[in-house]
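Since every read-out is calculated from the coordinates, none of them should be taken as a lab result. Computed from a predicted model, the values in this text were never measured in an experiment. Cβ atoms are built from the backbone, for glycine too; each structure is taken alone.
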Structure 1
C-alpha cells in the first residue's frame, strides 16, 4: 500500500507510515511521476486534482486533502473515475480566526482605537465565520452575519443582507470559492459591492483570493485610499498583484490557517478518513501536547494593548508581513517562488490555547479566556 503525501502535511510519515508505505512529494510544481504508483494520495490546496492528475495516477483508490477547502478537487472528475475523497473541513478554523483577531487588534493599536461597540460584517458563516462571530462578541464587537446560502439550507439561521454586512465598520470574508450556481462566490465582492463599503472601514480577506475582484479593489486602494485592507489570500496566487500588496496594511502569504495545531488537526482528520476507507485501526495520535506553553505578563497594560501583547506572543502578523514586503522588489517568477517558500518553510506557530497570561485585568481575562488562553490567578 503506497500512500503519496504532500511534503507539507504535518507528521506525514509518522501518521500514514502506520498503515502503509508513506512517500512525500512536492505539491507545487507537481512532478506527476511522484503519484504514478500511489494507492492513496493526500494533497494540499496548491495541487489541482483534475483529469490530468487522475490519469497520471491509474492505481489511486482514494484522495484526501489536508485542507478545509476542497475547490482544488475536481469533484466531477473524481466521480467519473469512481474515486471517493475526503477533506479536513474546519481543521484550520481556529487558526484563521486567531489571525483575524490578531490583525484587528494590531489595527486598533496602530490607530489608537477601541474595538468594543464597532460593527463587524461577517460574510460567510461556516466553520471560520461562526468562530469569528464568537470571538468578536467576546471583544465587544457587534457581529452582522451574512450567509444567504446557509439561510436557504438552515431554517434556524437568518442572514443579513450584503448591504447590511458591507455597511459595517469592519467587513471580513470567510466564504468558500465557488464558480457556479445562484450563490457563486467568484468575484462576489465586485466593484458594486466594494462601493458599499464605507470610507474608513476595515476590509479583511481570509477566505479565497478570487472572492474579491482585484481590479476594482486595486483602483480603490491606489486612487481613493479610504480603506484599510488586511489580507492573507490573493487572486493570482502564488504571484499576487504587487500594487495591492503595497497598499495592504498587513499582507501575509496564505498562512492564516497554518498554525501548528491546525496542521496537526488536518493530518488527524485525513488519517482518520483513510483508515476508515481501508478498514484499518487508528493507532497514531496527534502530539498536540508537544506544543508546550508560552507565558505572557500583562502588568501595566489594559484594553487593546494588553490583548495584542498576549495575542502577538502566540502570533505576530507583522513578522509575516515583513517577509512579504521583501518580495516587492522581486520579479514575478521570483516573487511567486518566494510566496511558496514562505508557506513551505513556515515556522511553528501555536494557537491561543498554548498561551498562559498573568497580571491581566478582569475585562482582559474574560476575553482571553473566551479565546482559549489559560489565565493565571494573580
Structure 2
C-alpha cells in the first residue's frame, strides 16, 4: 500500500447494562475488507466495515449491544488517533459480504424526545434550555446517555458579542427529537451573528468518558498548516455559486403599530455588477440581534444581513487531501479554520475556511480522506 500505509484497528466493546455505554473490550476485528468513517460538526456521523460472509465475527457481533471504536494508525509516522466511536447498528448481508453500520452517540439524540408542551419563556438558550433538556435526556430511565458526562454548556451571544440572547415570552417545544431541538437552538444562537455556536458529543473521551457540549463560539485558527493545490490537496470540487447570487431581498415585517410592512434591502454595488437579482425570504428568528430599538428596526437589520450573505458566492468546498500530508485530527479538529489556497486553471481560492466535516475510507485502493470546509459566516 502506498505511503503513508495507514491501518485501522476496529475494536468492539460490550454494552454496560446500567449506562448503555461501552464497557469491556470484547474483540478486535482485523479482517475487515473495507473501513469507512465520518465525523461532522453538529450533525450525526456514521461508519461502516465489511466482513466476508464466512467470517466468524459476524456471529459474535450484536447490533445495538456492541460498541465500536475505530483507531487510525500510521506505522510510518507513529501517529495514531481515535477517529470514530459509536454503537453497532444493522448488518447488510449479501452472498459474499456483510456490511456493518455504526452510528455515533450524537445520532442517538434523535431517539430522545422532548416533553409535550415544554415552555421556555424568556430563557437563556444554553444554561436555561439546553442544560435542563440534556439533564432530562441523560436522566431518563434506560437512557442511552448514561455513559456521557456533561461537559461545557454556554449561552450564545448576540451580534454585539456581549449580550446573552434569550427566547421570547412564547417560546416552547412540543414532542420534538432532541437532536432536532438542539440543532434549532444552535441555529438560533448563530442567527444574525458571526458566532460559531455548536453542540455535540465528543469523539474522544476527555476524563475517561464522552462529553456533551454546547458551545457559544467553537473552533480556533490553525497555524502552521494550510490546504494547498498544488500541495497536500489531491482533488477538490468547487462550484462558485453564481446561480444562487441574490442582491435584492424582500420580506414582510411588523411595524411598531402592529401592522404589516414590506422590507426591501438591496446591495447596490453588487447589483451594478450583476444586475438586480431579486428574491423573497422569511425572517426565521430575531435571536442574536442586539441593539435594535424596535422590532421593526431589528427586522430591517436582519434583512440587511441576509442580503450580505446572499451576495456571497459558494461557501462549501469538498477537498480530497493527501493523507500522508494531512492526517486525521493531527494538529486540527472540526470547527477550526484553515487557509485554503488553490490555483488551477480558472479556479483561484485564497481564503480561511472552517472545517465542518471529514470522511475516510480504506479499501483495496488504499486510504482516501475527504474534508468538507465552508467559509465562516460573513459579518
Comparison of 1, 2 - label where distance in nm of label points 7 Å out along Cα→Cβ at positions 156 and 276 is highest: 2
Structure responsible for -4000, with helix-only ellipticity at 222 nm (-39500 (n - 2.57) for each DSSP H run of 4 or more, over all residues; to 500) calculated and labels 1, 2 on offer: 2
Structure (1, 2) behind the derived value 2.0 of distance in nm of label points 7 Å out along Cα→Cβ at positions 60 and 180: 1
Origin of the derived value 4, 17, 29, 30, 15, 5, 1 (P(r) over Cα pairs in 5 Å bins from 0, in percent, for residues 164-235 alone; candidates 1, 2): 1
Among 1, 2, which structure scores highest (criterion: distance in nm of label points 7 Å out along Cα→Cβ at positions 44 and 252): 2
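Taking mean projected area of the Cα convex hull in nm² for each of 1, 2, which is largest? Show your work: numbers first, answer last.
Working: 1: 19.3; 2: 22.2.
Between 1, 2, the highest calculated value is found for 2.
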